[in-house]
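Derivation of every value follows stated rules applied to the coordinates shown; laboratory data play no part. Quantities reported herein were computed from a predicted structural model and do not represent experimental measurements. Cβ atoms are built from the backbone, for glycine too; each structure is taken alone.
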Structure I
Amino acid sequence: MNMAPQLRDIAAGIKIAMSYPETKNLPLIVGESDPEGCAACGMATNPQNAYRNGTMYSSYTAATFARKYQLADEYNGNLVGAVSWSFEFENQPWFYGFRDLATNGVDKPVLNVFRMFGMMKGKRVQVKSNRMYDLKLVLDSSIRKDPEIGALASSDKRTAAVMIWNYHDEDKQGQDEFIKVNISSIPARKIKLTQYRIDDRHSNSYEVWKKIGSPQNPTPVQITELEKAGQLQAIGKTQKIKTEAGTATMNISLPRQGVALLKFDW
């Protein structure tokens with residue numbers, strides 16, 4: 001994978017819009033925001049498109065959509081949205097590598113990233129990570145060295161959320177990353193934490209499909225199992241956490257190409 005070309009194209013579009021008085025104040029929407037161009041090319045003709053079935057696509061989406069906010073900040077663009085140019089392919093093989101959010105009605109991991117984004121309410125707030133690549137470096141060469149531990153955060157009156165991803169351009173196995181998360185300026189002494197996860201074991205119908213033998217004619221029982229696996233899953237039970245001077249600290253582990261959403265309520 002290589003997110004640099006996609007993000008450079010978006011940066012160029014924002015700069016063009018900002019260069020004309022007629023367009024610089026208009027709301028900007030990225031109408032086709034995807035890693036590459038051929039949505040209808042499956043794995044039979046394009047084997048590399050297998051990434052669309054699993055967690056590389058979901059972690060890539062988390063990392064790139066977050067960068068669009070950074071680009072809007074960098075160039076003062078009025079970016080209000082971006083759209084994944086995904087399709088519905090009916091009567092096609094299961095997990096065929098098309099650019100779709102679901103296969104035969106079963107949700108794929110990438111759809112769960114958008115479900116996470118939908119749970120982030122209010123305004124975007126500052127987030128820092130000592131393992132998040134600088135925007136300029138990503139625009140130059142994407143994520144090529146160590147895996148990135150990046151984050152995006154939001155806050156509303158009685159809730160906050162932090163999305164965290166463990167992404168690398170190479171889709172290969174790696175050790176889980178142990179991440180310390182510090183949240184500040186919490187206006188409550190006690191908060192509730194629910195953690196949602198997309199990885200090889202959670203919110204991942206593709207891994208379940210492979211585990212049951214990659215059937216092209218799954219039984220009704222198997223389809224029900226796949227539908228359940230395709231939903232966004234929480235890890236464990238909701239936790240109650242005490243804050244100290246408006247600050248809370250927690251530790252999580254995140255597999256390579258995994259995405260976590262920490263949702264706080266008070």
Structure II
Amino acid sequence: MAIRQAVADDLPSVRALAGRYGLLGEWPARPDWLDHLLASGGLWIAREDGGGITGFCGIADDGGVVHLTDLFVDPDALGRGTGKALLAAAFPAAGVRTTLASADPRALPLNTRTGLRPHPPMLYQKGAVPGGGEAGRIAVEAVPAGRPAALAFLAGTGAYAIRAGEGTAVLRPSGDSVLVGPAVAGADDLLALVRAASAAHGVVKLTIGGPHPGLQALLEAGMRIVDMDTYMATAPGVVDLERRLPHPDLG
């Protein structure tokens with residue numbers, strides 16, 4: 001097995017594997033997060049000797065925090081140590097690191113062995129929130145999410161940002177829905193941001209940490225939980241989950 005950083009010619013095979021896991025639905029147009037990872041040197045692949053790509057790993061080194069965005073292995077190649085080998089090559093063994101671990105029973109133990117520790121759940125919410133709301137446009141780069149490279153990339157994908165009170169959020173429309181995140185807001189401002197996003201685009205999708213005080217208000221307003229991951233980090237408090245909502249693919 002060979003592990004190396006991906007090059008442009010690897011992208012079709014990486015996309016095919018990402019498609020097998022249903023990862024492309026939120027990115028109907030290019031550039032997408034895989035393009036961003038490739039351009040920043042954060043996309044790694046595993047290839048069997050004389051064969052095709054059997055796994056890929058995404059690393060976003062941004063704002064002083066290294067975030068493991070993806071780790072996927074071809075279902076036909078599971079159990080051969082591919083995920084472990086990808087992490088050993090791509091994910092730093094020291095420094096401030098985070099990830100969102102899926103419910104796959106292999107994910108949490110594998111990430112724990114790299115020095116990450118499980119913390120609160122990350123909840124994926126979806127829904128239309130009635131009521132509208134006042135929100136003014138701001139530059140995407142003005143959202144204080146601590147991920148400057150991700151914000152610059154999102155600004156080039158048609159995303160824009162809004163402010164409500166002291167809260168700010170990046171919005172990326174996609175068809176009849178809009179993805180909110182990264183965002184930084186308290187409970188009341190987050191609800192106002194989501195109402196404004198829903199008024200403009202219909203269905204809202206976002207990722208919110210279990211400790212965020214706005215979780216209950218969003219559920220009461222009509223959002224529902226459709227999936228859950230586990231936030232993992234090298235130490236508590238790396239990300240303030242009581243105010244910050246990460247981007248699900250970029251951290």
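Give the label, chosen from I, II, of the structure having the highest value of Rg/Rh (Cα atoms, Kirkwood Rh), for residues 50-121 alone.
Values: I: 1.04; II: 0.96.
Once Rg/Rh (Cα atoms, Kirkwood Rh), for residues 50-121 alone is worked out for each structure, I has the highest.
Tell me which of I, II gives 17.9, 58 when you compute Rg and Dmax of the Cα atoms in Å.
On the way: I: 19.1, 59; II: 17.9, 58.
The value was obtained from structure II.
Upon calculation of distance in nm of label points 7 Å out along Cα→Cβ at positions 82 and 130 from the atomic coordinates, which of the structures I, II produces 2.8? Kindly include the intermediate steps, with their values, before the conclusion.
On the way: I: 2.8; II: 4.8.
Structure I accounts for this read-out.
If we compute distance in nm of label points 7 Å out along Cα→Cβ at positions 2 and 178 for structures I, II, which one ends up with the highest value?
Numbers: I: 3.6; II: 4.6.
Structure II comes out on top.
For structures I, II, which has the highest computed value of mean count of other Cβ atoms within 10 Å over residues 106-113? Working shown, then result.
Values: I: 25.2; II: 15.8.
If we compare mean count of other Cβ atoms within 10 Å over residues 106-113 over I, II, the biggest value is for I.
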